[in-house]
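Laboratory data are not the source of any read-out in this text; all were calculated from the coordinates shown. These numbers come from a predicted model, not from an experiment. Cβ atoms are built from the backbone, for glycine too; each structure is taken alone.
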Structure P
Amino acid sequence: MNDTSKKRLNAYADKASSADEETIRDNIGGMNRGPIRKIWESVLLLWEMVRDPSAPWKSKALAIGALVYLVSPIDAIPDAIPFFGLSDDVGVILAAVAALATDLMKYQKTK
């Protein structure tokens, strides 16, 4: 996880609100593609945290920030650019997962 990803994550997390859940819900389904497909389980863990009313707001805000960055077509590298367009999104998702590792453990499914 690099400093740029951390900065982007924190910028989006600072603006996070519960109203962002609708934007995420409406757009997350179309994001399981390209390099995101390799980390899709992490995306779903973050989404579960966002929907959990008992999740602490600070953790939820980071998850919301990462997911809003993912579903937003306007970010550092436009998503429409094949492969590279989602590479910055991967960095932001991985930064959120690293920051929330302990909190996300409760959302992991046992196999």
Structure Q
Amino acid sequence: MTQQLQMSDQVSTNVPDLTAKFFRGLGDPTRVKILHLLLDGDKNVGELVEMVGSPQGRVSSHLACLRWCGYVISYRDGKNVYYTLADPRVKDLLEMARLILTDNAERIIASQVIR
């Protein structure tokens, strides 16, 4: 028998709010860039700082947000902390976003509602 995680009543009544909060985790270009960089393999903070071009503190804050939302997990190897995608579905989510964006890029760029 497969084990399934059941949503608590509190969570199931808040699905729209929680879903919006989940997607706000992708609401910053730096966080999306970090996820795309992790598609190529695990990276430590120093590597991400260099690749993203932002200060270490800012990258660490973005990584904390991504961890809380369940997009990434971290592990320690010696003195370094590495980050990896938490779930293979994150890759699928990014690919789906790319496909939708491809079909709607001009409309998204022209949007007066989403800035």
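Ranked on relative contact order in percent (Cα under 8 Å, 6 or more apart), which label among P, Q comes first with the largest value?
Across P, Q, relative contact order in percent (Cα under 8 Å, 6 or more apart) peaks for P.
I have 2.1 for distance in nm of label points 7 Å out along Cα→Cβ at positions 48 and 64, calculated from one of the structures P, Q. Which structure is it?
Working: P: 2.1; Q: 1.2.
Value 2.1 for distance in nm of label points 7 Å out along Cα→Cβ at positions 48 and 64 corresponds to P out of P, Q.
Please compute volume of the Cα convex hull per residue in Å³ for structures P, Q and give me the label with the greatest value.
Largest one: structure Q.
The value 0.55 for FRET efficiency 1/(1 + (r/R0)^6) of positions 24 and 80 (r between Cβ atoms, R0 = 30 Å, to 0.05) was derived from one model only; which of P, Q is it?
Answer for the origin of the read-out: Q.
Given that distance in nm of label points 7 Å out along Cα→Cβ at positions 16 and 40, derived from a single structure, equals 4.1, which label among P, Q identifies that structure?
Label of the source structure: Q.
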